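The next part holds the structures, each set out as structure tokens.
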Structure 1
Amino acid sequence: MKLSSQKVGIIFLSAFLFSTSAISQNNDVSINRNMRQPQAFSSSDDTQDETTEPPENPKVSLPHLYTYINSGIVEQRQSYTREEIERTNAESITSFFQAAGIQILSYGAYGLESKPSVRGFTDETVRIVIDGICVNNAQYGTFDFSTINTADIEKIEIVKGGFTEQVSDEGAVGGAIYITTKKQTLGHHFSADSSVKTFFNKNSPFDTFCQKFGYSGQISENTFLKTNIKGTAAQNKYPFINYKNKTSVREHSSVYDGNSDIKLSHFFGNGNNWNIGNSTYAARKEIPGPETSLTTGIQKDFDNNLSFNVSFPSINQSLKLDGNAAWLSNTRFYEEQTESRHYVNSFILSSAADFYKYERFQQAAGITLNVTHLNSTDDGIHTLFSGTFKETSRFFLNDIFSVTVPLSIKFSGKNIAFIPKLGIRASFKYAAIMLNGYRMVQFPNMDDLYWGDSSYACGNPDLTPEYGWGAECTVNAHNIFIPFSICVFTNYYTNKIQWSSNSSGKWMPQNVASAFYLGLDVSFEKTFFSVLTVKGNVEYLHNQLLDKSNKLTYGNRIMWTPDFVGSLIVSLNAKYVFISVESNYVGKKYISNLNTSYTDPYFLLNSSMEFQFWEHIKPYIRIENILDADYEAVPDYPMPGISASAGIKCTF
């Protein structure tokens with residue numbers, strides 16, 4: 001029998017609490033043997049093991065579950081563990097996304113703007129959800145990945161496409177990136193990570209310094225504390241070949257930033273727990289602009305996220321309840337020729353329930369309410385109310401066929417949308433076949449609505465949501481020599497918001513664009529001899545603009561969307577050394593919808609080596625862009641050539 005990842009998480013947590021009196025001495029949690037087990041995407045045979053009682057004297061640890069595509073899930077999902085993320089030894093999470101086969105639109109080295117693109121969609125169409133809370137900036141729709149300390153990440157799940165079963169957030173159009181932060185640990189643990197980076201610039205041989213500290217442990221029998229601190233100083237003075245075909249050095253692009261996060265967790269009763277946490281990010285960034293720019297600017301960020309969560313994982317062994325309250329504060333100052341200030345404060349309440357009592361039926365429902373207050377030099381002062389109600393029903397017709405029906409009602413300001421979805425899964429010995437279809441809806445962000453009125457440009461408060469329809473067919477092959485997942489997807493998207501000139505000649509966002517997407521996504525993973533792992537992902541994307549009112553762009557390819565994106569990771573995990581080699585390819589992409597100019601394809605090769613000389617000490621080396629490729633992810637914003645980082649991790 002098989003079961004959803006949410007249920008299995010409940011089982012494991014219940015088993016842990018049952019076996020560990022340090023957390024709950026007088027409330028034993030029994031295990032429901034009729035619940036469905038997950039089917040992991042791995043090189044080993046997928047079996048249906050029966051759940052067993054924990055041993056009398058187990059080795060106590062906090063368990064976690066990682067799956068690629070779950071037996072109860074029909075969406076295409078890639079999962080990455082804490083160990084995989086940490087072993088990249090990357091200074092930011094964007095480097096890890098590149099290794100995972102996600103196109104990154106970057107405007108420079110560490111700390112400067114970078115945006116993931118999933119299936120040709122970017123910005124607010126890709127939702128970032130951290131511990132159940134969507135953290136996309138309501139003003140811009142994007143998220144600054146510099147604000148995340150990679151040392152605090154437990155798991156990353158990338159859901160591609162608009163089919164999102166989880167009820168914590170709608171998932172938008174392009175997909176969703178779910179990030180789970182590290183949880184509590186037994187005992188007391190200290191960690192430190194120090195690194196230095198060079199771009200082989202003889203005038204600045206040591207370019208970037210990064211320092212991390214972490215602590216996690218128990219402060220009482222049932223209470224846990226976790227905290228992480230990170231500071232980075234990056235000059236980002238990297239050599240590149242400029243537009244005159246001469247070697248130049250990137251100037252005025254330094255970044256000085258720091259993160260801190262703290263979380264207090266308390267367990268009570270039948271595995272119930274509450275968590276309160278706060279994360280802060282502060283940065284001073286020089287924004288150099290394109291390489292031909294004569295002016296530079298200063299960007300100052302201060303973000304603070306305060307959250308509270310309460311969870312009841314097993315009410316009468318039938319129901320899981322979660323509640324969240326959060327305050328997200330984003331402050332940004334621009335100091336250029338004219339200064340601007342932007343204050344965004346969002347207050348979020350969300351709750352979710354998962355009913356798992358019956359073997360053939362599961363029901364999940366969630367509601368999120370959001371109030372955002374914006375005070376911006378460019379947009380003025382506005383308050384926006386938004387929210388989502390979502391339910392997901394799963395029907396297990398037999399041991400082979402299951403049906404998933406997520407339905408959602410979403411509103412933002414005066415806009416409201418109904419978003420239906422349907423998924424069907426058939427699980428066989430050697431493969432699982434998944435078919436699903438869904439509606440796609442994306443609401444305008446606050447910049448689109450309220451950008452300051454002027455003689456030449458302004459926002460458009462009458463914008464309506466972007467929408468469309470999508471469908472996918474996925475085959476997840478297992479119990480074979482090389483397990484793989486292959487997905488064919490298509491989307492028709494219309495009413496897309498595009499900044500263009502209106503009938504009065506004013507530049508403003510309008511619902512004018514339509515497009516067609518057709519793509520193929522292939523992922524595979526194989527471990528040889530228990531030490532050598534090969535993991536790859538390839539995506540081919542074809543799209544066309546279908547706005548007949550614009551003859552210059554009709555039938556053209558959408559800007560910023562490469563035809564091919566691919567990655568390959570080969571890693572060797574020996575007793576005293578871990579070595580990984582990451583390759584990433586991004587194909588040709590046009591820089592405007594006129595399709596008259598484009599950026600050249602580029603191939604990146606990175607490597608990370610980590611050594612285990614002693615139980616508590618791990619020195620490491622990371623080399624990026626080994627081939628010293630001259631490339632631009634965004635036109636006129638040169639990216640770094642070869643660089644090398646060296647560091648040491650200490651854990652106690």
Structure 2
Amino acid sequence: MCGIAGFIDKNPNYEFQSIATKMGSSIWHRGPDAYGHWIDNNFGVNLIHQRLSILDLSDAGKQPMLSDSGRYIITFNGEIYNHNNLRKEYEQQFGSHIWRGHSDTEIILAYFDRLGIEAALAKFEGMFAIAVWDKEEKALCLIRDRIGEKPLYYGYIEDTFIFASELKAIRAHPKFVATINHDSIAQLLLHNCIPAPLSIYNGIYKLEPGRMIKLEYSQYQSHTLPKSKQYWQLLSFLSIPYNESFATSSDKLESLLLSVIDQQMMADVPVGCFLSGGVDSSLISALMQKQASKPIETFSIGFDHPDYNEAHYAKEVARHLGTSHNELYVTDQDALNIILDIPFIYDEPFADSSQIPTILVSKLAKSKVTVALSGDGGDELFGGYNRYLLAQKLFNKVSRIPSFLRPKTAQLLNLLSPQLVGKIEKLIKFPVSNLSDKLYKLSGAFKAKTFDDLYLVILAHWLDPSIVMKTNISANSLWLKDNDIRDNLLKMQYLDAVGYLPDDIMTKVDRAAMSVSLETRAPLLNHKIVEFAFTLPEKYKINNGVSKCILRDILYRHVPKELIERPKKGFGIPINQWLRSELKDWAGDLLNPAKINSQGIFNGQVINQKLTDHLAGKANNGYYLWDILMFQQWNEYYKVV
């Protein structure tokens with residue numbers, strides 16, 4: 001796990017060494033162990049690397065690294081988990097080879113030399129962002145892993161083509177001038193993050209998962225931005241026939257997981273696991289401990305708020321598995337202190353409030369290990385979200401209501417105060433936790449004409465960003481990608497896997513962990529497991545109202561069912577309460593109508609009304625307000641507008 005950056009600039013008046021040092025230093029946290037810089041003076045190509053040493057801690061693993069043929073030079077962020085198998089396969093196919101060390105970077109270059117870049121990619125199992133200069137073709141290739149675990153930004157600033165793991169490195173270039181992309185702000189309000197290919201800045205883009213771009217030197221000279229090419233596509237696996245029994249499938253998945261986890265436990269530094277006590281993290285911890293020779297380190301965060309605390313469940317699972325468990329109960333102040341660091345950690349406005357506990361558990365893990373495995377991906381791949389259980393039922397019921405009555409029904413739901421909903425929730429023991437927080441989603445469902453509309457209602461925060469934005473913007477969701485999936489449940493899982501998962505979940509985890517120089521690995525996101533999951537019949541995932549059936553079947557071979565079975569909670573914070581108490585003054589200052597209106601982006605009166613209603617307890621507007629607050633906090637830090 002590392003940080004990468006680079007640029008192409010033929011201006012002879014620029015001091016490349018100084019620029020490269022500044023760019024590398026800006027992402028030092030991603031790789032504090034070593035700095036590397038390579039220059040091709042003939043073409044003005046600069047490749048930069050900040051190293052977090054995980055495999056081959058010697059100088060033999062340093063980057064940028066030149067291939068044996070001398071054709072390719074690479075700067076690479078990530079891990080190729082099957083590199084040992086590929087090393088053996090290489091020697092069987094191409095004969096004995098003198099290796100400089102045992103890093104996975106060498107394997108990448110060896111296969112590039114033998115097969116070419118695109119053909120070699122099919123061999124790699126892992127997470128990666130790769131930049132490679134092809135001396136023969138005079139071309140720079142940028143590549144992002146299939147699922148989007150590792151980030152990669154790119155674009156032009158004036159006549160310089162630039163790329164980096166984080167926007168910090170791009171901002172460090174002397175030519176960079178920040179101008180905000182207002183369409184990106186609209187996406188932030190819709191989705192609490194900025195989806196690829198957009199970034200917060202005009203002219204700077206995120207490379208989308210499973211894609212690569214090839215910038216030939218002739219294109220650079222004409223300042224042409226190359227189109228990305230998709231080298232892997234999840235959609236192609238959705239229609240593969242599958243006839244195995246549930247029992248056979250469960251055995252097959254467990255065997256695949258054991259193999260993947262064994263690969264991901266390989267490192268020359270200490271390795272542990274995040275453990276929330278839920279299905280996914282408990283399964284990964286159990287299969288890690290099964291293969292470990294001593295107790296593994298597990299980590300969980302606890303809160304004093306019962307609606308958000310699962311630390312005691314994690315502790316029970318850890319005790320059963322025999323792990324060396326580490327937990328930290330976080331005070332409100334501990335969590336609130338993190339907020340001022342969020343703009344630096346996330347680089348652009350990012351408003352998934354679970355960023356706070358993710359940062360805290362990463363800090364806890366870093367105190368003991370350098371690598372932590374997680375259960376990320378289980379919900380998207382195996383049907384874990386509550387919305388998968390409720391969306392189709394809700395859509396069927398809403399569809400039966402005459403269209404002229406739906407707006408009135410939505411209005412009635414919006415009139416219910418959070419206090420009243422809380423009392424009703426306790427009285428009838430509603431199966432969804434924090435019902436009052438989700439009430440506005442339910443009211444929005446009555447506006448849905450199609451299932452795609454309902455999907456957007458469920459995921460969106462500000463369903464219509466134009467209500468609160470002063471500028472002309474495009475508010476069409478980038479997550480509603482074109483597809484012909486007719487099964488609505490499968491459609492939701494697919495859209496989550498290619499949108500919500502990389503743009504929100506993996507962004508949250510990558511930036512939080514790398515801010516403390518911790519590498520995270522997600523076994524469930526191995527592309528072979530992803531492909532397998534999307535070929536399975538839905539009944540193997542959700543059956544009789546039970547989610548993640550196949551994962552539970554494997555887990556209960558290792559952990560008693562009674563330690564796991566309970567209503568699902570998100571990895572969140574009590575944002576609504578905090579905005580009425582500890583965060584009240586902070587929020588009031590950032591959301592001051594005069595300050596908001598002076599920036600020319602948002603309507604201060606609309607936001608002030610949301611805040612007033614929230615403080616009065618008339619509505620829970622935490623999600624709405626957090627999106628704006630994260631933009632405002634970001635702008636306070638970077639002074640862009």
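Derivation of every value follows stated rules applied to the coordinates shown; laboratory data play no part. The structure displayed is predicted, hence computed values, not measured ones. Cβ atoms are built from the backbone, for glycine too; each structure is taken alone.
Going by relative contact order in percent (Cα under 8 Å, 6 or more apart), which of structures 1, 2 comes out largest? Write down the numbers at each step before the final one.
Working: 1: 11; 2: 15.
Going through 1, 2 one by one, relative contact order in percent (Cα under 8 Å, 6 or more apart) peaks for structure 2.
Work out which structure the value 1.8 belongs to, where distance in nm of label points 7 Å out along Cα→Cβ at positions 311 and 375 was derived from one of 1, 2.
2
Kindly point out which one of 1, 2 the value -12000 was derived from, the read-out being helix-only ellipticity at 222 nm (-39500 (n - 2.57) for each DSSP H run of 4 or more, over all residues; to 500).
Derived from 2, not from the others.
If log10 I(q)/I(0) by the Debye sum over Cα atoms at q = 0.10, 0.13, 0.15 Å⁻¹, for residues 287-454 alone is computed to be -0.59, -0.91, -1.08, which of 1, 2 is the source?
Clearly, the read-out refers to 2.
Once FRET efficiency 1/(1 + (r/R0)^6) of positions 343 and 527 (r between Cβ atoms, R0 = 35 Å, to 0.05) is calculated for all of 1, 2, which comes out largest? Before the final figure, lay out the partial values.
Values: 1: 0.10; 2: 0.60.
Largest calculated value belongs to 2.
Ranked by Kirkwood radius over Cα pairs in Å, for residues 487-542 alone, which of 1, 2 sits at the highest value?
1
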